[in-house]
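Quick heads-up: structures coming right below.
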Structure 1
Amino acid sequence: MSGKDKVCTISGLRPHKLPMELNLALLLNKLEYEIRKSIFLGFTTFQTGMAMGVDIWAAEIILKLKEKFPDIRLICYLPCETQADRWLVDWREEYINILTKADEVICLQMNYTTGCMQRRNQKMIDSSSRLIAVHDLSSSGGTAQTIYYARKQGLDVVIINPYECM
């Protein structure tokens, strides 16, 4: 494997789009399982768009796994510098904490504009060969568009359905 063959993108729903009855521990276990499986398949770089919910949880898992697998890398792909400005304090603090520990932070632009999230997602997919997505396959939005784009680009797509985590 070389180049994008070693890169796995992780994307998923925001907390408000997840089922209210969600067993978060079960979802996080499934997410960690898929990340570990990717490591054993030879993936060394993991990237996330750092949105609230799945993206942040995935980054936390990757940082934890770096203790056991020091050769893996975390790339945080930001659509804009102001991404977390309006978030609740707890989410913003975790976001900043992750950014300080990431191996690389890529920021596409200074301020939010229409389409910047989609451009970020496409750039992550363009540099990947695998996508792990937490999605119910029925709702629309950024993760649905990312899954569609990844499949169109021929990526290996792994779906974790949050409705199977209740």
Structure 2
Amino acid sequence: MRLAVYPGSFDPVTNGHIDILEKTSKIFDKIIVAVVHNVSKKALFTLDERVELIRESTKHLNNIEVECFSGLLANYLRDREACAIIRGLRTVADFEYEMHMAMINKRLIPDVDTIFIMSDSSNIFVSSSIIKEAALLGGDVSELVPEIVKLKLEAKRQETI
């Protein structure tokens, strides 16, 4: 079985993430969306909330699993017997960062390849941090995130008012 892991903080999951999953779900037998707590970012949603938002947003894809992980990605990949890491690219700046990460992961776990997937052009400017900022300031992000995410962002905004 070809198992890939799509790691990230997904705070929140966006249409860009879903686009990457839709494309790669045709390539791999199973994909695990591995939600990690990124200590360098202030999270809006808890890990459990993010897992639930991704599960709801990927119900139409039958080979997606979602779980949390912590620690070194290479160890997680080894434990799950993954053959690939999925990374979405929007810009050249993304590629430079992701290339360095792919190189260190290849050193740590040589049997696992990193697969770069280009985001659809309609999602090139979409990032979780931009979505959070716009939504919490009252912006309409409905075309940039799944419906369930839009609703949860609106609820978070109401909590901060």
Structure 3
Amino acid sequence: MTGRGLQRLEDELRKLKSEERPAIIRAIAEARSHGDLSENAEYTAARERQSFIEGRILELEEILSSVEVIDPSSLSGDQVKFGAQVKLVDEETDKEATYQIVGVYEADIKAGLLSVSSPLAKSLIGKKKGDSVSVPAPGGDRTYEILGISYS
């Protein structure tokens, strides 16, 4: 995982513990004050939300306890590897895109953060500038050419 991804997960955990958890406890107390819990939709919804929050807190604590942080700026080379920013062009549509290959828990394709376990990243790993890669996609294989590789 990158340092930025680690920070994002730590921020989410901090928010869940300091804001979301106390808010849901207040919501449960408020719903309880309305009487019969067996027919109280607010109470049921608040308990479900509490269950989700507690589950996410446990998940984040587990991830953070075993994460290994890699600084992409300390990496270099002419081959694609974890942390690389890769500029690609779709050979069929000529549409260009730039992605950074990051850890599974920090991936966000809309932000250009591509999970290292995604089919595209798997096909890019080990390739060099100028190489073409074929990636299986639901609508058929897509072919991309690597226009550039950088580590920052």
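Bear in mind that the values in this text are calculations on the coordinates, not laboratory data. This one's a predicted model, so the numbers in the text were calculated from it and none came from an experiment. Cβ atoms are built from the backbone, for glycine too; each structure is taken alone.
When distance in nm of label points 7 Å out along Cα→Cβ at positions 62 and 94 is calculated for each of 1, 2, 3, the greatest value falls to 3.
Ranked on Kirkwood radius over Cα pairs in Å, which label among 1, 2, 3 comes first with the largest value? Could you put the intermediate results ahead of the total?
On the way: 1: 15.8; 2: 16.1; 3: 18.2.
When Kirkwood radius over Cα pairs in Å is calculated for 1, 2, 3, structure 3 comes out on top.
Look at FRET efficiency 1/(1 + (r/R0)^6) of positions 30 and 86 (r between Cβ atoms, R0 = 30 Å, to 0.05) for each of 1, 2, 3: the largest one is in 2.
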